[in-house]
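S.K.: Listed below are the structures to be examined.
Just so it is clear, none of the values below were taken in a lab; they were calculated from the coordinates. Small disclaimer: the values here were computed from a predicted structure and weren't measured. Cβ atoms are built from the backbone, for glycine too; each structure is taken alone.
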Structure 1
């Protein structure tokens, strides 16, 4: 499924409710991996996953082989989200008040997600024996 836009909502830190829409941003391929996104008053929080169920061995292999460094190099903080059924990550970065700049930042992130998810599945193709 191709997404044409992502909506960024502000989430109240105390009661965890969404309080307002901050903006809607046109995005590229890669956005389909994003499962939720919000602004917590300090940082933009973007959750993404593999978009498909994985086998048990793949779960471990994906986390082992995923390229975290590429995200860090571009100024994103990335961490694993352990309590999800499939490999899931949380990326945090500063909110950019200029709509066009924020849209560019989100598109950069979408492109990076698409590239790194594809790469990690390629990288683990022949590693089933290692992780079983």
Structure 2
């Protein structure tokens, strides 16, 4: 496993773990200042501040996120790392609704120096049964 692959998959797992734990410090560190999230369920766009505020308030909760790193496709092109992976998750939305979903996701990372990867974009697509 290449160093970049291992590092990017570690960052992915740290992102998922931080969402489940509601760990704002880890999220603050992992997400770039211009981070954008495209929501799995409705395609809504949220920036870093919105995501952090929702997690901090408890309005957006992830009771469970299972990831499958052995299935992930990881590509590095210059200072950009792209991870396409799969998750299974439980989510509680800001309006209180809960749902479970399987998804394929694309995470885009950027680095200004070796190993300093920051998540800049995340988008999920629901996997229909």
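S.K.: Using helix-only ellipticity at 222 nm (-39500 (n - 2.57) for each DSSP H run of 4 or more, over all residues; to 500) as the calculated read-out, with -10500 as its value, let me know the right label among 1, 2. Please list the in-between numbers first.
M.R.: On the way: 1: -10500; 2: -8500.
Of the structures listed, the value fits 1.
S.K.: If you don't mind, there's one more thing I want to ask. The value 2.5 for distance in nm of label points 7 Å out along Cα→Cβ at positions 38 and 54 was derived from one model only; which of 1, 2 is it?
M.R.: Working: 1: 2.5; 2: 1.5.
Computed on structure 1.
S.K.: While we're looking at this one, here's another question. When distance in nm of label points 7 Å out along Cα→Cβ at positions 6 and 110 is computed for each of 1, 2, which one produces 2.7? Working shown, then result.
M.R.: On the way: 1: 0.8; 2: 2.7.
It was calculated from structure 2.
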